[in-house]
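Just so it is clear, none of the values below were taken in a lab; they were calculated from the coordinates. Source: prediction; values computed, not measured. Cβ atoms are built from the backbone, for glycine too; each structure is taken alone.
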Structure 1
Amino acid sequence: MLLGTLCIIFQGFILDVGIQLTLVFWRPAADEEYVLYILSGLWGMSDGVWETQINGMLSVHTQYVIRLISISLVWHSEI
């Protein structure tokens, strides 16, 4: 179970890094508006992977579930 979770988190990480690098180095043209929609959709999917898997790992492997999730939500609201 943990190996599957780590594999999913790693895939989400690779997807997120790829999106970030694309957004840094890509020079958009006027006729490539659709690429922004594709990148935003992929970014939302990778964020969903991060949120779900990290919260799942926190809740399974710790005894202070509510405390850790609330700290995670506070940091998300600060960023």
Structure 2
Amino acid sequence: MPKIPLSEEQKKDDLFRGYLKFHMETEHLDKRRLAERTGIKYSTLCERLRAPGTFKREDLISIFKVLKFTTEEKGAIW
């Protein structure tokens, strides 16, 4: 069966998840601590991680600041 190519949105979602995992490990944060530091409810964070396209702009900005995303990383996913 042939593989179905990923859409650009799916590629960006996967890239975001990878960067997020990397930075969370670097900063020694789990999802619960990330939620606390960003001011996003834990349940909301988990829900949005399953569908990254649902993140609000202000939530992404908080995540970028807390996890110290680079300009290049932000540009690649936003």
key: Which entry (1, 2) yields the derived value 40 for relative contact order in percent (Cα under 8 Å, 6 or more apart)   = 2
query = Comparing structures 1, 2 by percent of Cα pairs over 22 Å apart, which one has the largest value?
reply = 1
inquiry  = Among 1, 2, considering only mean count of other Cβ atoms within 10 Å over residues 32-39, which has the greatest calculated value?
reply    = 2
task = Taking -21000 as the value of helix-only ellipticity at 222 nm (-39500 (n - 2.57) for each DSSP H run of 4 or more, over all residues; to 500) derived from one of the structures shown (1, 2), identify that structure.
result = 2
ask   = Here mean count of other Cβ atoms within 10 Å over residues 16-23 was calculated and came to 16.1; which of the structures 1, 2 was it taken from?
value = 2
